[in-house]
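Quick note: the coordinates plus some simple rules give every number you see, no bench work behind them. In this text, all values refer to a predicted model and were calculated from it rather than measured experimentally. Cβ atoms are built from the backbone, for glycine too; each structure is taken alone.
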Structure 1
Amino acid sequence: MMTAQALYETLLAAYGQPQWWSDNPYTVMVQAVLVQNTAWSSVLKVTAAMEEPLTPQRVLEMETDALEQLIRPCGFCKAKAATLRRLTAWYAQYDCDAQSIMHMAQARIRRELLSLKGIGAETADVILVYGFHKPSFIIDVYTRRFLARLGYGFADDEAIRQFFQRELPMEARLYGWFHWLILMHGIQRCKKNPACGGCPFYGACHEAQK
């Protein structure tokens with residue numbers, strides 16, 4: 001089986017230098033909620049179409065109906081609007097000061113995020129990595145499918161997390177890049193119906209050998 005480092009290097013060679021989500025922590029929070037159960041392209045369209053960006057103050061002051069209408073193209077607008085308000089209220093408890101949160105223990109931040117209705121493990125880890133630069137490996141449907149097709153057979157998400165965090169340096173930047181590369185691979189190659197031709201993992205993939 002390939003090591004975590006070998007997976008990263010193969011993805012990097014295939015897809016090039018990965019992007020970073022955003023340098024604005026609150027933008028990361030907003031988009032991490034909006035992308036739940038929807039396409040990233042929809043999130044980009046919604047945020048690009050806004051006359052002014054969503055800020056913590058704007059989200060907390062905006063009428064509920066107006067917020068729901070603004071994010072409607074991302075789906076589940078009522079639930080996501082409510083989650084955005086809860087997440088923003090949590091952020092406001094720290095005066096919307098990302099630097100002060102970055103100095104907090106990672107376990108505490110993750111625990112507090114997970115206590116908010118609508119924030120699951122994947123969303124919490126996205127916010128930790130891209131928003132607050134904490135090394136918590138992000139596991140999503142693309143990661144699970146990618147590893148399963150390569151035959152790793154992990155029992156659960158915690159086993160996946162340990163695989164990556166045991167073998168790689170505990171660096172948020174690396175984890176963020178790795179997640180982006182897996183996302184690109186999942187979108188371009190390792191789809192629900194895979195496009196195996198030219199895949200950099202073709203020789204190692206159980207799915208491709210069927």
Structure 2
Amino acid sequence: MIQVNCLVLGLMAENCYVVRNAGSCDCVVIDPGDRYKKIKNYIDENDLNVKGILLTHGHYDHIGQTAALKKDTGADIYIHRLDADKLIDPKKNLSAYSYFKCAPAPADVLLEGGEVLHLAGMDIRIIHTPGHSAGGVSYVIEDSIFCGDTIFKASYGRYDFYDGNLSDLTYSVNTLLSLEGEYKIYPGHDEPTSSSYERAHNPLYKRV
């Protein structure tokens with residue numbers, strides 16, 4: 001059984017997740033977006049070993065502290081190949097238009113979708129979920145989906161950025177909600193939801 005801890009970071013109130021097997025000190029960090037001191041304090045206070053930095057997409061509020069976390073832990077950075085350039089391009093990651101400046105953090109591992117990663121004693125399935133961002137991915141660990149800004153509770157992410165696309169986003173929402181069984185859904189902002197709740201309430205479900 002996995003343990004999920006959410007750190008709400010920065011002015012954008014972005015959800016950074018620290019995920020590990022219950023009782024284990026090995027973990028992965030998903031979307032270290034802002035307020036590095038808060039991330040580092042949590043890792044240090046719990047004596048955690050970061051085995052991977054998993055990025056759902058390349059917007060600044062999700063990647064802002066990736067370089068710092070990489071420097072301190074040496075953990076590999078994972079992102080879909082279509083969003084890899086956002087890790088080094090402030091215009092593409094939107095930080096050029098924000099209050100926040102991202103240190104470049106080149107990817108170590110480029111994802112395609114369909115892989116299964118074996119990190120921190122966990123099997124992590126990768127699903128390519130474009131729409132909010134061309135290289136958006138969701139990470140499926142046991143009965144949990146970490147979907148970035150693809151799904152919010154009874155809602156969905158923006159698609160009006162330069163590589164966003166409503167058709168792709170609709171397809172991605174339906175892909176996640178069509179997974180057999182019941183999943184907890186951990187979004188990039190706001191509160192968690194579930195696959196059953198979103199099948200009943202998400203406006204993009206079954207509109208492919």
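When distance in nm of label points 7 Å out along Cα→Cβ at positions 143 and 167 is calculated for each of structures 1, 2, structure 2 comes out greatest.
A value of -16500 for helix-only ellipticity at 222 nm (-39500 (n - 2.57) for each DSSP H run of 4 or more, over all residues; to 500), calculated from one of 1, 2, originates in structure 1. A value of 1.6 for distance in nm of label points 7 Å out along Cα→Cβ at positions 71 and 87, calculated from one of 1, 2, originates in structure 2. I have 126 for volume of the Cα convex hull per residue in Å³, calculated from one of the structures 1, 2. Which structure is it? Traced to structure 1.
For the set 1, 2, ranking by relative contact order in percent (Cα under 8 Å, 6 or more apart) places 1 highest. To test your reading of the models, identify which of 1, 2 gives 19.2 for mean count of other Cβ atoms within 10 Å over residues 79-86 when calculated. Checking each candidate, the match is 1.
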